[in-house]
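Some structures are shown below for you to check.
Since every read-out is calculated from the coordinates, none of them should be taken as a lab result. Owing to the predicted nature of the structure, the values given are computational and were not obtained by experimental measurement. Cβ atoms are built from the backbone, for glycine too; each structure is taken alone.
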Structure P
Amino acid sequence: MITLEQIEATRSRLLSLLTYLTDVELNWKPDASSWSISQVVQHIAAVESRTPEIIQLGLAEEANYVSTELNLEQRVPDRSTKFNAPPQFHPTDKPKTLEELKHILEQSHGKFVQALNSSQSDSKLDVTSPPMPHPVFGRMSTRQWIEVAHYHEVRHTLQIEELIELQSGQ
């Protein structure tokens, strides 16, 4: 199970990457079809904001779900496999400042950590499943949804590192 310490370490890593970037660097796109760092951050926050509701929906279900091993720790951060985000998780094209991005992340993270803290002792995390399938992994346990949310941030932190590297090569 993902621990709060792991979640906080991942968030610290993300914030440390953003800290010294200018607004121009945050909003730079390598091409018209790619997202900027700002857009990736908005996407992270959008997914993280939705996760508390998914946790609640899962825990409200009957405790009769049998989860399967999905190897999420390996599959989600793997950037060699590309996924298309559902439209509701697409970011805006409007440029954002570092302060705006930090605020967005603070809001989504607060909700996620609160939901995580209130559910960690719940014995139903592994035997319940939210009523909607994950767009990539299908039906998952409530605990697996929590894990995906964490590994999703890991994945996109790697993407931000790639974007920073691309910019430095310009």
Structure Q
Amino acid sequence: MKYLYSFIVLFVPWLVLSGKFDLLHVGMGIVCSLLVAYWSADLLFQDREATLSDRLRQLAGFAGYTGWMFGQIVRANLHVFRVAFSPQMHELLAPRMVEFETKLEKELSRFVLANSITLTPGTVTVRVEGNRFLVHALTDKAARNLPGAMERRIANIFEKTS
């Protein structure tokens, strides 16, 4: 079942986002989604005890998180743009390495957190070792917000079951 769930999670967004419904494009989407589902089903569905309702709750939560994350990416882009084009750029820039320990226990949760940090302009996840994260932040503001709301939202999606 994990392969079927993985295929659906991959193919449905691909179909919606591609906007192409001819045989060639749908066929390529099916083949690609099948291959990636085969390769990544163990990553997506590590928790064997989760029920279908748990998975649907996670999927709905992740869809909401994706919308929230998009807003964070836009805000961070505007912040980096303001810093880059400010006459006081040298005062605003304060690059630093930030190390923190996450409360997230599941590997998928830490994976989503690491990638979410890297997707947000002004921050890059440099290393993850167990629960320890090392992140490069471009400014004080970016460093202060780590891990913050991102970690809480991910925990609400993936760390709770039933």
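For which of P, Q does FRET efficiency 1/(1 + (r/R0)^6) of positions 94 and 142 (r between Cβ atoms, R0 = 25 Å, to 0.05), calculated from the coordinates, equal 1.00? Value 1.00 for FRET efficiency 1/(1 + (r/R0)^6) of positions 94 and 142 (r between Cβ atoms, R0 = 25 Å, to 0.05) corresponds to Q out of P, Q.
When mean count of other Cβ atoms within 10 Å over residues 22-29 is computed across structures P, Q, the figure 15.6 traces back to P. Looking at structures P, Q, which one was Cα extents along the principal axes in Å calculated from, given that it came out as 53, 38, 23? Only one of P, Q returns 53, 38, 23 for Cα extents along the principal axes in Å, namely Q. With distance in nm of label points 7 Å out along Cα→Cβ at positions 30 and 126 derived from the coordinates and found to be 4.0, which of P, Q does the value describe? Of the structures listed, the value fits P.
Check the numbers for mean count of other Cβ atoms within 10 Å over residues 78-85 across P, Q and tell me which is largest. Once mean count of other Cβ atoms within 10 Å over residues 78-85 is worked out for each structure, Q has the highest.
Comparing relative contact order in percent (Cα under 8 Å, 6 or more apart) across structures P, Q, the highest figure is found for P.
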